[in-house]
Structure 1
């Protein structure tokens, strides 16, 4: 099979700490099924942009013998919260089984290193292909069809909102972590106000603190959590003005938004021609936690 890189048996999912949409699945339940294991974490923009394809494949091929298993392995500490994973599963329309991998045991069993990561196993439980990151959708679906023994027109998929494919030609700013454990010379960003810098995040100590970031991309996102405080109102400015038509799905045209729970927030989506911009987000209450900027 083109692109096949492994002939290992599908590892066990027994290390999962919880299951959503399903009872625990083992060899007996998976025997005779084609399995697509999808490693994800709820704040990952790269996974979010693959989600429409995974949903579509699950819908299109489940009657042919495909079972998709989403493996949620958290990147940030707040992503261990089961209620957040349950909420993300619901809001993303994932109706297939989700193995909650809070202890990284499934991740380790697969020797996985990436979000997102796809592992394709045949009806004998042998991994026949794997793919890391976004893209390669047509080839991945053809591999599923080959494993299932079907051949038909590929599904039509178009992501919307945060799931929309990135504008790769205009994506000039890389993902940038804000905690001091993984920070580096990536996006040009700055702080004002009273903040505490921790290994994986920034924490706002007093109301009115802001983060500014210079970027070149259609979309700008920020992974945020309210910590123990919610909701926390915030305000977004673009080049010092309300974003207007360039507001993201989590901000209105005046730049107002509300931090209610831990997830990725889309702050900017520029229509039309893309140019370098300066984003500033100000939090009107203390306690906001900021983890990483991503762009699209």
Structure 2
């Protein structure tokens, strides 16, 4: 390249710098609002798709041809195969609550309130939320990966060709099974959490089993169980819907399977926390 060409290139480069911004920086700043609009549009599109997907699942749940055998199998997969993980989690939660709370109550001379504090914490918040988050990680990711792999391998398309409703067979059974089994798992975790609390209380003390449980249930009322149990049904339905939606709407590539499982865990856990916040606000309004 000649010296004249170099001079012209430098001249064009200097002209492109207007007000201290290069041409590339100006282009990036001009594309930023467009990127925000595109991201907002995709978010609203996903929300609308999820809403339509939920409406379709709700409609198919009341169809005459219900897949009872597949529903029972999904209850077994979601419920029985998750018991070991929920068992360990429930016992550990009860022990941790007791071990960390006991020294504070000893300082105030209120050790007798320990069983009541633990059972109220387990029933109202710790048991439902932590169990739902664990189920979102295990069950939600499993649904997303399973349905995503079926979408990639075109098994869902084959079911539609063979006059089988994949929405009713694959999605409705999983959503209903999660809605039914997660509340049962929460109650199971609450019971084991109370057992773990009794074990934790006997590490540095000596409390009989009957006395500990009688002190615990003397602080529990029916309104402690009712709101906590109702919101677990919504937790289960949301985990099932998110996992099935992410798997059912996965792309055609193999990478979409892992992406569906990952996004099902993240979105399911986030929605569980948001639903818990809404449930707490509604309970507080009704109680006041």
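Any read-out appearing in this document is the output of simple, stated calculations on the displayed coordinates, not a laboratory observation. This structure is a prediction, so every number in the text was calculated from the model and none was measured. Cβ atoms are built from the backbone, for glycine too; each structure is taken alone.
For structures 1, 2, which has the highest computed value of FRET efficiency 1/(1 + (r/R0)^6) of positions 82 and 130 (r between Cβ atoms, R0 = 25 Å, to 0.05)? Display every interim value, and only then the final one.
Values: 1: 0.35; 2: 1.00.
Top value of FRET efficiency 1/(1 + (r/R0)^6) of positions 82 and 130 (r between Cβ atoms, R0 = 25 Å, to 0.05) goes to structure 2.
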- request: Tell me which of 1, 2 gives 3, 13, 22, 24, 18, 13, 6, 1 when you compute P(r) over Cα pairs in 5 Å bins from 0, in percent, for residues 162-233 alone.
  value: 1
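Can you say which of 1, 2 returns 4.1 when distance in nm of label points 7 Å out along Cα→Cβ at positions 90 and 122 is computed? Present the calculation step by step, with values, prior to reporting the outcome.
Working: 1: 4.1; 2: 0.8.
Of the structures listed, the value fits 1.
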query: Given that semi-axes √(5λ) of the Cα gyration tensor in Å, derived from a single structure, equals 49, 31, 17, which label among 1, 2 identifies that structure?
result: 2
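Given that relative contact order in percent (Cα under 8 Å, 6 or more apart), derived from a single structure, equals 19, which label among 1, 2 identifies that structure? Could the numbers behind the result be given before it?
Numbers: 1: 19; 2: 28.
Clearly, the read-out refers to 1.
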- line: The highest value of FRET efficiency 1/(1 + (r/R0)^6) of positions 98 and 146 (r between Cβ atoms, R0 = 41 Å, to 0.05) among the shown structures 1, 2 is in 1
- request: Can you spot which of 1, 2 the value -4500 was calculated from, given it is helix-only ellipticity at 222 nm (-39500 (n - 2.57) for each DSSP H run of 4 or more, over all residues; to 500)?
  value: 1
- line: Matching 21.6 (mean count of other Cβ atoms within 10 Å over residues 50-57, computed) against labels 1, 2 points to structure 1
message: Using mean count of other Cβ atoms within 10 Å over residues 170-177 for the comparison, can you identify which of 1, 2 gives the largest number?
response: 2
